[in-house]
Every structure is written in C-alpha cells, then in structure tokens.
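The next part holds the structures, each set out as structure tokens.
Just so you know, all these numbers are worked out from the coordinates, no wet-lab data involved. Predicted model only: the values in this text are computed from it and were never measured. Cβ atoms are built from the backbone, for glycine too; each structure is taken alone.
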Structure I
Amino acid sequence: MKTIHVVAAVIRDSDSVFTTQRGYGPYKDGWEFPGGKIEPGESPEAALRREILEELDTEIAVGEPIIRVQYDYPEFHLDMQCFWASVLTGDLRLKEHEAARWLLLEDLWQVDWLPADRVVVECLTRKEQS
C-alpha cells in the first residue's frame, strides 16, 4: 500500500482552533486540520509553512509537535505529523477548502472529521481535559 506523508497545522488563537472542510477529492466535505504533502527533501515544518501559504494565503509560525498519526485509508496509508501553529501574517483566506470554522477545543466534535483527523481531535480533547 502506498504511504502518503503529510503535515497538518492546528492553528490556535486563544482557546479556539482553525478547522477546514475539504473542498475536493474522494474525501470532499470532511473536516480536517489544514496542511498537505511533504515534498522530497523538505522538512515537515517547511512543508507546513508552504502548504498553509498556498492553501490559505497566510504565513504561520510552526510550534511544538502534537501527534503523529498513522492511518490506513482504503486507498493509501497516511503518515500525518501535526503541529501547533499561529498566524504571523494573513487572514486565512480559503483557496482550496469549502468552508472553515474557528472552534473551541471543547466544541471540536461539532463537525464531521475525516478519520485520521479524528485521532488528532481525540488527542486535543484529552489534553484539554487533563
């Protein structure tokens, strides 16, 4: 099975995080943390900065790693590294996503997450409760 290496940003502003709804492909309409594929020779942090600039027209500061998710979708294996992030410049303008929402950590389950992102949400809600 093919492995796809991706990064995702949990962009935080106070007690809220930025979430996006996928606007294309077989997983269209599912909610996810924004990010994308790591290019050959690129660090995860550099990939995340590039992807957020491309997808959301925003420069971010990449913070601490949160979790690394290994998930088997029917078509591929996903290796997703997730990091805390914050906005440096820009206004998170949607270029590829259908919708976006700022959600409080305790309200993250209000949207229908893609399967791998559910693992991230479970991690974030556990950390919030501890």
Structure II
Amino acid sequence: MSVSTEAWLIYDGGCPFCSAYVQLFRFREAVGTVHLIDAREGGPLVDELVQSGVDLDEGMVLKMAGRLYHGDDCVHALALMSGDQSFFNRLNAWVFKSPARSRFLYPILRAGRNAALALLGRRKLHLNGEAAGS
C-alpha cells in the first residue's frame, strides 16, 4: 500500500464503537495527516460519498491517494498502515492484516454497531440518496 501525506477517515460518530476505534487508532507517523470526519456532521466529502452510492451504514470509509476503502477494505487498509505504538494498534494489525479475516469479521462488527445504536436509541445514518446535513 502506498503511503500518502493526507487521508480522510469517515465514520459514524454516533456509534460508541466507531468513535472509540478512531480515537484509539494511532496512525504511523509516515502516513501524514489523517482527517477524522464524523458522517453525522455531514460535509462535502460525506455528500460526495453518498452521491456516489457509498452506504455509510455499511461501513466506514478511508479516502487516501485518490482511492476509497470501504468497510472491510477500510479496516484492512488501516491495519496495513498501523504501527506498533500501542497495544490496540498491534491487536488491530494482527486481526485485520488478513483480507480474509477482515471480510469475515467486519459484518460481525457492523452487527455490533447496529445493536449498540438500537440499545442507545440512536438512529442509523440513513444517508442513502440525501446529503448528511439535510
């Protein structure tokens, strides 16, 4: 994976698991600037993703070097970028560096997100076909 000087990670800030993941993840210094974007706050990039058909309820998105990584591809790409700065990064890298494990585990993580949102009385993003700020 090529290293970029700038990347954007779009996630569901209303999900406690998603929010904790992006806060715990420590990007390797070589990655450069990583912008964390809460999809619930909307914005031009969120609107662009929605208009291009990306379902943010199906997974977070990493935009880097002109490419989009969505869902299991996103966590796999992040695992390839993770350093060993923390226990969380080492665990994340061990679990998600395998594309097969990422594909297998990501639907389980998404189900956990959906359950957590339901238990907390929070709605899914439901951005299909409409801008986040609308």
Which structure, out of I, II, was semi-axes √(5λ) of the Cα gyration tensor in Å derived from, given a value of 23, 18, 13? II
If you work out distance in nm of label points 7 Å out along Cα→Cβ at positions 23 and 103 for I, II, which one comes out largest? II
Quick check: -13500 is what I get for helix-only ellipticity at 222 nm (-39500 (n - 2.57) for each DSSP H run of 4 or more, over all residues; to 500), calculated from one of I, II. Which structure matches? II
Any idea which of I, II comes out highest on Cα Rg over 2.2 N^0.38 Å, for residues 55-110 alone? I
So FRET efficiency 1/(1 + (r/R0)^6) of positions 47 and 95 (r between Cβ atoms, R0 = 35 Å, to 0.05), computed for just one structure, reads 0.65; which one of I, II is that? II
